[in-house]
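Alright, structures below, take your time with them.
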Structure 1
Amino acid sequence: MAVHDTLGASQKWWGILPAFNPDSGNVVAEPPGAGFGFWAGAPSAVFDPDSDLFYCYHRLRWPLGDRRGGVCRVVASRDPSAPPTGWRTVWEATREQFGANSIERASLIRDPYSREWRLYICSETAQPYDRNPATWRIDLLQAASIETLDPRRRRIVMDAAMYGFSHVKDPVALVVGGEYLVYTSAAWRDQHLGPDAAGLIRSRGRGLIALHRSLDGIDFPTARIVAEPGSQGWGGINVRPSAVVWVSPVWTMLFDEGTTRADSYDEQCMLAVSTDLQTWRRLTPSHQPWVRSSHASGSVRYVDVVLAGDTVHYFYEYARADLSHELRHAAVRMALP
């Protein structure tokens, strides 16, 4: 049965992405250390029918003052439920190869026309904070195979200055009707409003969601703001795209939310739906995450989704009891048994 003929249609339930239990998922990658600030995650996963392999990009991060986002990898496995030893590293790069202070999330996708592999990856430019504030941008790597993606041949496709942002990062790329759509985490240069009539200056948050469109996946001349933090309940300080998936008859966005600046490293996963990929209606009430870890902050973030056959595969960053984060996978059947 096709994915869009899902369980619940006979009861007039449509377009519902099934929830998963983050605690029961299998570990794909361990963090580089124990304790707060050690993370394995920020995944971007795809299934390649040509090779019958699941590929999963992720980054390894150290605490602030250390390497931060120091290493990124793509691992491959025929069985996404395999332990870390069942995932083979097929590509790896370091922040130094990007000339960056830190590297973070990327979006791995195969071009439907050329069949080349593309990796949209964000990095914080290596500049001293005291003179020229560092900023995040998105580079594109292109190659015939994942193994031959070369940081030396990267090209800048999105820079904060192009849109009047202070940064642009954490891309989520998809191709719809032959057009590239990339959702990003961005922020205005001025992160405040006011002063108002009472003399109050209010923070406007530091993370919003922007949508960029391109016919070739290389030139992204515009950005459209599709969600901002604030009173509408999308998070008081930060919102970040995590995944966008089609479950007929609607699009579902998984996004991360922070309600205070203290949540910057332990956001929660929320849901929104859309029919046009631009106007999004939130489903999860504020302060009630869609899914949670049973440990530490409860954070489950950077959730990516792969629809393969009758199964939904979730790849996600998961808070552990020691305050570090690990990369996990969970699978849920969608079709009727």
Structure 2
Amino acid sequence: MNNDKTYEAMVIERQKNLSKLLGVSGNEEKVVKFIIEEVKDTLDDYWVDDTGNLLGVIKGPSKSPAILLDAHTDEIGFMITHIDDNGFSYFTPIGGWDNRILLGQNVIVEPNGERIYGVIGAVPPHITKQSERKELVPMEKMFIDFGFQSKKELEKEGIQVGTVGTLYSGFQKLKGGKLKGKAFDDRSGCNILMQTALNLKEREIPYTVCFAWSAQEEVGIRGARTSAYAFSEKFDIIYAIAVENTTAADVPGVPPQRNPTKMGEGPAITIIDSSTIASPKVKNHLIETAENKHIPYQIKTPSKGGTDAGAIHLTQSGIAAGIVSVPGRYIHSPCTIIHKDDLLNSVRLITESVIRKF
């Protein structure tokens, strides 16, 4: 599959389209709609629950146990909390941002379905005190400038308190097989699950496969709680895999012992993070599959950060869970960079792991 240029182009095009969608936590509807359109004919059943999760099933042999694959649909963003009389919008974060990257960034909102662009601003450095220029501008002193002259103009366009948006930089193919875009955390995982579902259509599978495109991961791993519970009520789930984008810190200034993953060295298999100690059985199953199928992989060194596996493995009496991630530089920014081979090899690893008996 990895050598098929048509297949590769399809996966990359889907990555671009997923990245461009606005789907801040709690507002994932556009992402869910996009996924449904691509996989509805592949799934034997699918539905959207009240949390906003998209749940789907590909049936295995009669009375077979099930596997759960999860990726989250949401991205970090902002919510407007105040609009002053001159049309400047103040905001609060949804999910975890690095304040150092915010000033001067492009912002998108879609209050009435039409995309509106703005820029994050603050008091210009030219008219601040010398001492203030050395300090990081706190988020509460930043605002979004949409170009309007008054609050009334914003409200006419549908922008109001409660409107959500995010940073935007556009999708680009970089040199060396790299891809750049926003929301790769976790549209990469969404893409991998979508392609896995399409791949399984042509293969014999030993188990029923449950797909959870879960909402609200970035604000507390919320959607995965209800996704895993719903599936565990219907199926005998023997293991689960959360598919993510994770930190690649292979950049200047980071010593090797502090770098969780490297781009271009394959999917990252987690041992432990802040929310999960990966099931040894699932971890070993992933490693053995990769080695058996000659799929490059790397072990993610212990680090901070959690995934949907943190909620999944605590569901009911417990579900054995593992995590596979696409390494990405500058995650939680509008300019995450991944290697296309890591994305494609993650699809291979997840597909082959599902087909291989546990």
Structure 3
Amino acid sequence: MWDAADVFPVGIGETEGIDIFRIEELSVAMIDPDEYGSFSTGDCYIILNTYREEKELKHKIFQWIGKQAENDKLFCSAIYSVMLKGLINETENIFREVEGEESDDLKDLFSTDIKYLDYNESAESRLSSPYEIQYPLRMYKIFDNGKFHLVETSHLMFNTNNVFIIDNGFELYQWNGKKSSIKNRVFGNILLKRINSNERNKKAEVKEFEEFEEDDSFWELFEEERTEENGKCVFLYSNEKYGKFFEVAKQPSKLYKVPDIESLDDIDCENYLVAEKFFFDKNLLNSENCYVMDCGVELFLWTGKKASENCRDLVQEFTVKLIPNKLRPNWVGLHRFNEKSENEIFSIRFFNWGMPENTDLSKLILPGSYIIN
């Protein structure tokens, strides 16, 4: 997925003209010239304009984002835009275009006004369906007295020692392994209540199951049912297949501040590391900046309400540069939100989120027996 030479056609950017690519099934598909200027509200596109200026070939890369595009399409369009930029040795920033707010530079590429296609004409999303735009199916493992991380949504993930949370939008589930701790069960209850109250307006159906006491409907979310007969084999296979990702996921998370500079081409992301912890201080987030929280198997892009347009444009490119720094699965999670619209999976990673400013934190006990000094 990360080799640009395998993604884009040979000779891309070497002749004058326009090339447009649509994100389809986590890859790119070239658009027929007859369709130039038409964009689906449920898709993301990459537009390359190659032109000649003073006998020298120049390039402009645009990333177009439909208002109903799923997160996986947005993420892939950012990744492939940066890959294309590197492939053609372009030094200018990528221009981010949002449906209905296109720049004149983009509009001028087409002979007619931009046409918006309905959602039902968009490419199918591999990671989320049209009915799960806001809440794609996700599964989390709770371990070590309240720490947690994303796992692949699969029956292979379950084991008897842990608690698992399954978020299916307006269906929220907690699965308790027979040997799971009381602390992890309580933490799971708290997390589900926060998600239901703060994100779902208390309209989600919340269910809690004990190991091997699940309803048949629960296993419809997975490719196969986990039973007492296959449970041990499933656990051994899971460790063999996913163990390397679990080790990455169990490490402390890293919080980076996106630099507000002209270009990210030559930067080392580690120079912008703000903190490396399991639980952060909310005061690290400044409204004038953008941040990326790297949890190994999950990435969070946070934009402050006072952040500059340049910084907002760079947050995706910074995230793309982070990706090769760790071993990551193809089911890596992506969240992007503006200040004041954060989800609970993000905010619960801050020990003082939602607390009054003058709260005494000296005796605050966190999950995992961490104490703030």
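Values in this text are rule-based calculations from the coordinates and carry no lab data. Bear in mind the structure is a predicted one, so any value in this text is a computation, not a measurement. Cβ atoms are built from the backbone, for glycine too; each structure is taken alone.
In terms of relative contact order in percent (Cα under 8 Å, 6 or more apart), which of structures 1, 2, 3 is highest? Don't skip to the answer; put the middle values down first.
On the way: 1: 18; 2: 23; 3: 12.
Comparing 1, 2, 3, the top value of relative contact order in percent (Cα under 8 Å, 6 or more apart) belongs to 2.
Quick one: helix-only ellipticity at 222 nm (-39500 (n - 2.57) for each DSSP H run of 4 or more, over all residues; to 500) came out at 0 when computed from one of 1, 2, 3, so which one is it? Corresponding structure: 1.
For which of 1, 2, 3 does Rg and Dmax of the Cα atoms in Å, calculated from the coordinates, equal 22.3, 72? This value belongs to structure 3.
1, 2, 3: which one has mean count of other Cβ atoms within 10 Å over residues 50-57, as calculated, at 20.1?
Values: 1: 17.5; 2: 20.1; 3: 9.8.
Matching structure: 2.
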